[in-house]
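Visitor: There are structures below to look over.
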Structure P
Amino acid sequence: MSSFPRMIRLRQKFDARRVTDVSSQTTSQLESLKLNQRIRPGQSIAVTAGSRGIAHIGEITRAVVDHLKSLGAVPFIVPAMGSHGGGTAAGQTQLLEHYGITPEKMGCEIRASMETVIVDKTSQGIPVHFDKHASQADHVLIVGRVKPHTGFVGDVESGLHKMMLIGLGKHEGAKIYHRAIADYSFMEIITAVASSVISKCRVVGGLAIVENAYDETALIEAVAPEKFLEREKELLKLAAQWLPRLPFPFADLLIIDKIGKNISGTGLDTNVVGRKFNDHAATDRDSVRCKRIFVRGLTDETHGNATGIGISEFTNQRTVDSIDRKITAINCVTGLHPMAAMIPIAYDTDREVITNALHTCGLVEPAQSKVIQISDTLHLGEVLVSEAYLPELRERSDLEKITDPAEMAFDSEGNLRAVSD
């Protein structure tokens with residue numbers, strides 16, 4: 001009898017609403033802001049570009065640049081990604097290039113620097129850092145994806161506000177704001193700093209992006225600066241509804257083929273795996289509980305940044321060998337989350353990892369364990385689950401069984417085949 005459970009391929013049915021023409025929708029939304037009433041020909045405009053793997057981000061950014069040019073403005077792009085890219089201008093420029101955001105493709109300059117200026121001080125005494133190049137622009141346009149944050153809970157989490165604080169605050173701003181969380185709530189910091197940025201840094205508007213559960217653009221909306229807070233609260237609720245989810249709320253072992261900064265700020269989305277409040281156990285506030293997590297690899301786009309690897313209990317040696325320790329450390333220390341960089345138990349092969357991981361899951365026999373394998377926490381349209389889920393599967397109209405139970409697929413070296421293979 002096999003010591004591993006047999007696996008079934010499932011297709012999940014999520015809300016699939018999406019924007020069919022992101023360029024025209026971006027232009028239409030920006031036109032609704034009537035920026036021609038505030039922007040004069042010849043004025044410079046800094047446009048933010050973050051480090052996340054946002055669907056169609058190159059196309060959206062180019063549409064933003066083209067619209068601003070049509071007003072006679074002179075747009076330029078500023079990397080807005082805190083300490084990502086190893087905390088260097090060259091590293092951040094390289095990240096943008098990987099997303100197709102280059103001067104040639106965008107038709108404008110990219111001005112990258114880690115230098116900031118302090119534009120204000122909040123009532124709590126927090127210095128407000130802002131990207132040097134953006135501070136010199138006549139106007140700033142914030143472009144960002146709205147979604148639940150992996151570590152903070154509030155009416156506003158990841159989105160336009162975070163781009164103004166952490167993104168444009170660069171490494172120095174990210175460090176001070178994360179430190180301030182020890183004394184003030186996330187919302188207190190967000191509202192105070194964002195208010196300063198909007199008033200002092202000539203923010204002319206925002207473009208909010210919300211994605212569906214299939215990693216597709218579901219909504220693009222232009223937002224006036226005075227409505228950032230009110231509208232982002234509403235968009236966060238939509239983003240939470242459209243977030244991809246595991247097919248079942250409990251797993252003895254969750255196997256993740258790849259993690260990376262292009263997938264989530266923590267490499268693996270804690271809203272999906274259920275470890276938002278405790279790195280190694282679900283809490284009463286989590287809707288998902290995974291006893292053990294096995295990370296099999298890093299995405300190419302993360303460039304060795306293994307932030308989030310420490311949330312898992314198991315990995316393999318090839319993943320450990322691919323980690324850029326320096327870049328990972330910078331990111332995790334800046335975010336006051338050093339545990340996210342810790343290296344889990346590593347074995348030479350996936351077969352060894354799964355064997356040992358299943359033996360730590362309690363009294364359940366390995367072959368009867370509840371195991372879920374996913375590509376990553378952003379792409380959950382198709383997943384593999386063990387046959388122990390069959391009784392629950394029969395009750396779920398939102399899940400389609402694609403294959404019958406079959407043995408886990410290992411290659412000749414003892415490594416598991418990816419879900420996408």
Structure Q
Amino acid sequence: MATIAILGTMDTKGDEHGYVAKLIRARGHRTLVIDVGTDQPPRLEPQVSREEVARAGGLDFAGLLARRDRGECVAAMGQAAAVVLAALQAKGEIDGVISLGGGGGTSICTTAMRALPLGFPKLMVSTLASGNTAQYVGVKDIVMMPAIVDVAGINRISRTILGRAAGAICGMVETQIPAGDDRPIIVASMFGNTTQCVQAAKSIMEGAGFEVLVFHATGTGGRAMESLVEAGMAAGVLDITTTEWADELVGGILGAGPTRLDAAGKTGTPAIVTPGCLDMVNFGARDTVPAKFDGRTFYQHNPQVTLMRTNAAECAELGRILAEKVNAYTAPVTVLLPLRAISVISAPGQPFHLPEADAALFDAIRKHLKPGIPLVEVDCEINAPEFAEACARALIGHLAK
């Protein structure tokens with residue numbers, strides 16, 4: 001028998017949460033109702049009241065209500081609910097969480113769900129689930145299920161959707177995950193233009209007894225990788241593809257935020273870092289590229305993705321950023337430079353071959369990297385076998401220490 005948290009605004013969605021709770025209990029599980037409403041009295045009696053949630057988050061609940069600012073209430077209760085859920089999970093008092101909501105409820109409850117670890121069952125039935133859910137899911141494994149109709153009563157549509165949702169969360173908590181060969185984890189960043197390098201390095205790391213998790217450097221992938229490192233799940237970082245910083249600096253669509261490359265430093269995790277794919281900034285279809293970039297060098301990766309070559313000034317700044325990020329690392333770290341090409345398409349004869357830009361990048365790294373941090377320069381392209389081996393062997397050496 002598992003305990004499933006029923007999290008939601010029990011003033012406006014109490015009947016619907018009550019329906020789901022009843023179905024879950026019919027499956028033999030316990031429910032823990034947590035109220036995060038801030039308007040009318042709850043329609044479903046909670047085991048954890050809204051006042052208790054607010055106190056857990058350090059909120060002046062009466063003052064919050066007095067200001068009558070719905071946006072402030074939503075943001076504050078989301079943060080407070082995150083504290084409550086994380087504490088319940090850490091103490092082993094809940095085994096899963098489900099919520100139903102519109103805009104406000106989805107914001108509150110997914111904020112709380114993002115405080116839970118990967119693998120912990122979390123299901124959000126939402127009126128917003130058919131659109132862009134990135135701001136709700138973040139880098140966590142929140143399952144978002146479209147409500148189809150508004151969460152506003154039990155009818156022939158909602159009865160089916162909510163019933164399936166109750167079954168889904170029950171199935172999630174009932175499923176036993178088979179044990180695996182849990183070797184120490186190495187996280188690696190990869191792009192299509194660095195695939196050969198990462199795969200070769202991955203093979204070497206696996207041969208040395210590690211499990212390698214590869215993340216696609218598309219913004220979300222970089223943030224997910226950083227979150228795993230920050231959670232202490234990674235033994236080492238094979239950061240071969242730091243391209244997300246080019247998008248972050250120049251204004252592309254695949255930036256991972258200003259904290260990309262920070263997690264290894266914060267956690268003291270051994271790492272290697274290379275300037276993989278810092279030659280490119282990602283945009284959508286060609287007609288979506290901002291007009292201010294007219295005259296730059298572009299490469300049509302596919303009809304939906306247009307790459308723009310970084311210039312020498314941008315590369316110099318990227319080199320400074322990369323070096324200063326690495327300077328904050330406390331565990332062993334090595335920076336490796338593939339001197340002939342930092343991606344497939346920046347090699348000699350390829351459309352992004354721009355030696356002066358690469359030189360600016362490498363010179364900035366050399367200039368700003370703190371003395372004492374190993375800098376290995378390899379006279380080859382990034383996807384050459386010898387570069388992959390240099391990356392893997394450097395990281396294995398750090399881990400051996």
Structure R
Amino acid sequence: MATKTIVLLGALDTKGAEYAFVKQQIEARGFKTWTVDVGVLGAPAFAPDVAREEVARAGGADLAALVAKQDRGEAVAAMSQGAEAVLLRLHAAGRLHGVLALGGTGGTSVACRAMRALPLGVPKVMVSTVASCDVSAYVGVKDIVMIPSIVDVSGINRISREVFSRAAGAICGMAEAQVPPGKDKPLVAASMFGNTTPTVEAAKKILEDHGYEVLVFHCTGAGGKTLESLVEAGLVAGVLDITTTEWADELVGGVFTAGPTRLEAAARHGVPAIVTPGCLDMVNFWAPETVPPQFKGRKFYPHNPNVTLMRTDVDENRRLGEIIAEKLNLSAAPVTVLLPLQGVSMIDAPGGPFWWPEANEALFAALKGNLRKDIPVEEMDCNINDPRFAQRCAQCLLDNMKSAVQ
């Protein structure tokens with residue numbers, strides 16, 4: 001078997017000693033290394049395999065001009081773009097079997113942007129001063145392993161020597177790991193929340209019985225983003241989008257937003273889908289004291305001590321219907337909308353704490369009124385968690401996937 005190569009991506013001026021150390025650790029394990037220099041300050045501590053001038057050119061910039069301007073933001077942007085292009089080129093050429101980077105906020109930003117461009121499964125390790133913080137902006141929806149540096153990435157000492165050595169071992173182990181073959185089935189991506197679990201689980205079982213593997217994503221923002229990214233990557237045969245609640249948080253200002261492109265991936269990439277308004281009755285906040293003051297007087301429900309749900313009102317539901325119709329109107333593949341007339345969540349049911357028929361009717365009317373006429377809408381006189389609703393969702397998706405391949 002050919003020797004595998006670990007790419008070391010970072011600033012070889014300010015972090016040269018640290019990269020020299022991990023380079024030695026990796027090579028001692030029998031791996032090759034390939035260094036990519038993204039520094040823009042002093043001279044590199046050792047000669048890289050890809051010079052900073054080449055990285056800048058790959059990012060559409062001239063290194064001398066960047067240095068002369070002394071604009072850190074512009075330099076970071078250019079070197080980030082260049083690093084991304086370089087890693088993609090190395091991966092396409094079969095010369096990248098894993099990537100390791102070390103850095104503070106700037107180095108983490110540059111390296112993680114480049115890592116995010118690599119496919120799922122390519123080993124990616126980032127030793128960072130911010131790894132113990134919220135790293136969602138750095139990681140996105142990719143499989144980047146973040147290791148806290150504990151101390152600053154500034155020299156080799158009794159702490160950093162330990163952390164860097166383990167990081168070198170981690171990237172080598174990841175690159176060595178063999179994924180056992182399996183009998184892969186066509187994939188379906190499903191969206192779920194606690195308040196739609198019964199129907200998603202029931203529909204999942206039906207799809208599995210028909211030969212599909214169902215990946216379930218919890219709709220906490222990151223879940224929706226990951227679902228969309230897998231669809232965009234061409235890995236998914238169909239989408240069981242029963243839980244579109246992230247749009248309520250995006251519209252109203254909750255904590256579980258998946259961004260303004262949620263629901264676009266399947267539509268734009270021609271992936272068959274079914275869509276329902278699951279949990280659009282709720283906006284998510286953390287503990288009660290975190291709810292913004294402008295929502296005083298609204299209807300709330302304590303989902304647990306750390307999550308507080310707020311009922312969406314009539315106007316918000318009307319706008320949500322318009323937004324979902326706008327997204328689904330982009331569809332290039334079969335898509336079916338299913339509406340549960342007796343509530344869109346467990347707690348939005350007759351007698352339940354979020355039962356508000358007028359709000360639901362505003363949602364349904366706006367969705368139907370703005371939807372493309374060739375997109376079918378089915379209304380069922382039951383709650384979203386009724387077994388009949390789950391069965392119909394699964395059957396419609398099976399029909400849409402069959403229709404798409406004919």
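Values in this text are rule-based calculations from the coordinates and carry no lab data. All figures in this text were calculated on a predicted structure; none of them were measured in a lab. Cβ atoms are built from the backbone, for glycine too; each structure is taken alone.
Visitor: Where is distance in nm of label points 7 Å out along Cα→Cβ at positions 37 and 205 largest, in which of P, Q, R?
Guide: Largest value of distance in nm of label points 7 Å out along Cα→Cβ at positions 37 and 205: R.
Visitor: 3.8 is what came out when distance in nm of label points 7 Å out along Cα→Cβ at positions 141 and 317 was calculated for one structure; which of P, Q, R is it?
Guide: The structure behind it is Q.
Visitor: Can you rank P, Q, R by distance in nm of label points 7 Å out along Cα→Cβ at positions 109 and 125 and just name the one with the largest value?
Guide: Top value of distance in nm of label points 7 Å out along Cα→Cβ at positions 109 and 125, among P, Q, R, belongs to structure P.
Visitor: Out of P, Q, R, which structure matches 21.9 when mean count of other Cβ atoms within 10 Å over residues 261-268 is calculated?
Guide: It must be structure R, since only it matches.
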